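Listed after this line are the structures, all set down as structure tokens.
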Structure I
Amino acid sequence: MPQVAYRQAYPKLSGFYFFYFTLFGAVIPYISLYYQSLGMGAIQIGQLMAVFVGTKIVAPNLLGWLADKTGKTVYWLRWMGFLTLVSATGFIFWNSFSGLLLTVFFFSFFFHAALPLFESYTFLTLAGFKERYGQIRLWGSIGFIAAVLGVGWQLQVSGDDAYQIYPYILWIISMVVFFTMFWVKDVVTQQQDVSVNNASPLSFLSIVRRPWVISLLLVSVLVQFSHGAYYSFYSIFLKAHGYDQTAIAWLWSIGVIAEIFVFFFMPWLFRSFSVKLLLLLSLVLTLLRWLMIPWVADWLSLLVLAQVFHAASYGLFHAAAIHLIDEHFHGVNQGRGQAIYASASHGFGGGLGMLVAGYAWQGGGAMLAFGISAIAIVFALFIAQKWVQSNHE
């Protein structure tokens, strides 16, 4: 990719990530508090959160297959944006558990299907500039922070009516995300043509069956499983320890700010260290994070440090994992490769983690829930050390 073409693509790619993760930032920190305001208990909240991420098991694979088969990535991306907007209307009209369960299913299905499509599109567009992915993806983190602080401020100043306006916030941001999908157009590069001509669809299964690919997917499942307690109950945990809406917003934001530094320095990190070493480092710091959180809630400085480790548990791990996924899946398999990673990790792993977290929180609170998260990372460390590898190592 020539430098001029990269400069032209940069604002469009980074703009999509910014607004897409703005919606994600409006959902993850606050929706469990919204459910709690409707009178739902820990198990119901865990089930709703599990559905929110569990749709990733099917949605990315279905849309990845359609995009690879038709070669119309942006066409399907726009449809996902439109259907996400339509589904978000359900938050406005329904507040029962059954109504929200249906709303969350469709909303999350279309919302989550969009990201792997765009990840594949981004890597295709970047071509020889793949190491610059982090400098584009960091705008997603900035969008997440903007939403966390903005929505948190709005809920803080709204007082008793805070969560009555929350569904409308989700709908408005969904509309903005839909419009951003018209900034990009399908592209066919020389690299894509060669890959399509030389790769057979059957080769996808042979790639998945490789031991190091299975190991990488299993590690990704365990890492996202370990995040179940964090994504479902962290805000509730902070509120129970006396933190107000503003403090909760800033603690979420600190984690994502730390993540931005990882994405910004990603080119240097991957030039200086092996991908496997970075992966293992991310797992060690993730383990430390889950061990710290339930013990340090009353020490703000240590709680901030635990949030800084989000740079490892999400940022560094995600960067290393998709780097490896892109090595193993390319050409006609590129879309499905990103899709199976999203399905296995964020879908199956994340959904199961949130479901288990609901029952663990009900039975033993933060200690049990984050303890289970830590155990999952111990298994992930063992598997990653023994079997995960890069094509270049």
Structure II
Amino acid sequence: MTSEANLQPEASPLLACTISRDVQNFDLLIEDMETLLGESWGDLGFGDALAFFQQPDAETLEFIAMAVDSEDESNLILLGDIIGQAKSRGIKVILIADDVTPAALHQLLRQGADEFVPYPLPENELMAAVERIRTPEPEPQYIPVPEVAPKKSAHNREGVVIAVHGLAGGTGATTLAVNLGWELAHVAKKGETQPRVCILDLDMQFGTVSTYFDLPRREAVFEMLSDTENMDEDVFMQALMGDDDNFQVLTSPTDIIPLDLITPEDVLALIEQARRQFDYVVIDMPKTLVIWTETVLNAAHVYLTTLELDMRSAQNALRLKRALQSEDLPFDKLRFVLNRAPKFTDLNGKSRVKRLAESLGISIELLMPDGGKPVVQSGDHGQPLALSAPKNVLRKEIAKLANDLHQIGQQVAEAS
């Protein structure tokens, strides 16, 4: 007599697994997995996952959906091991997180999770995540550009290039760029020659450096950028704005233009021209990565990256780190600046900063305090903080940074 087992249809191969402490706590995940995969998925506890990866059934897995909540934060080491084992076997990892702290979430993402979906699951979000991991995004194409070689000029200057790049809107990148440039132009002590400083606003679409200094935008900027092959010292200087010869600004164009209108070669020529005329060249970068971001990164002596103590900044920092390291670009050149940093007496806030840095694997070297309303009012009035609010705590920290950079620059110049 034929056994009942032999009458059963052959089981479908496992395409995915949920891994959680108790999948019943994630009922919406169960529903979405059944909708997506029917019976071609299974469920594992954290303690069973590592052993299961060694079994033949695991060879057909496309992905795992790891569901965690606040109670699982005490098992981060085990969860990291599970992600690592999955990745080593070519299995994609979707992280489903419910009420998990940013530090814990970042640590798990650092282990290699491919997608993050919050719980309760937004409608169709799991399906979208699965589609994304099944269809990897094409690798970004970077145009290799030679690093900037120092050149002597008629003015005998080899300006220091300082780029400022915000990881998210409102992290204070432009505020730092304009005030740092102003402080550098007035950093010399009495009796010393003040450095010549130029600020380049390379946010071609929504740059606001001109607003911060109450300067008009000029058509000459677009004309110069459109024909950098014929750009000489006179053309470059005529495109700048400013009442002080020692402090000049290249504003963004009058109209919004595509960020890829200029090429890496155009940006390289622009930076070289500025370096010949000025001691310090401060570049306010767009938040978007473009084909000439690598050009500025290679040219910059200091690349300041601003962020805040929030999820969006942390996620963007992690994504930027992955993008640069995947292309063997100099990620170590980045200097992270935390805007609106906790006060000295805020021990809890300082602890959060430390955890954030550790979870992202970065060093947050500069802590800029919250300057409050005077910072916004300064921008609205078109004045640097040194003129509108000289005693502001943020202004003092930026002035200190400018002094430190100037001293280092002098030491390098004397050594050479």
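Throughout, read-outs are computed from the coordinates displayed, never taken from laboratory work. As the structure is a prediction and not an experimental result, all values here were calculated from the model. Cβ atoms are built from the backbone, for glycine too; each structure is taken alone.
So semi-axes √(5λ) of the Cα gyration tensor in Å, for residues 79-214 alone, computed for just one structure, reads 46, 20, 16; which one of I, II is that? Only one of I, II returns 46, 20, 16 for semi-axes √(5λ) of the Cα gyration tensor in Å, for residues 79-214 alone, namely II.
The maximum of relative contact order in percent (Cα under 8 Å, 6 or more apart) over structures I, II, that is, the highest value, falls on I. Tell me which of I, II gives 1.7 when you compute distance in nm of label points 7 Å out along Cα→Cβ at positions 63 and 183. Computing distance in nm of label points 7 Å out along Cα→Cβ at positions 63 and 183 on every structure in I, II gives 1.7 only for I.
Looking just at mean projected area of the Cα convex hull in nm², which of the labels I, II belongs to the structure with the highest value? Result for mean projected area of the Cα convex hull in nm² over I, II: largest is II. Taking -26000 as the value of helix-only ellipticity at 222 nm (-39500 (n - 2.57) for each DSSP H run of 4 or more, over all residues; to 500) derived from one of the structures shown (I, II), identify that structure. It must be structure I, since only it matches.
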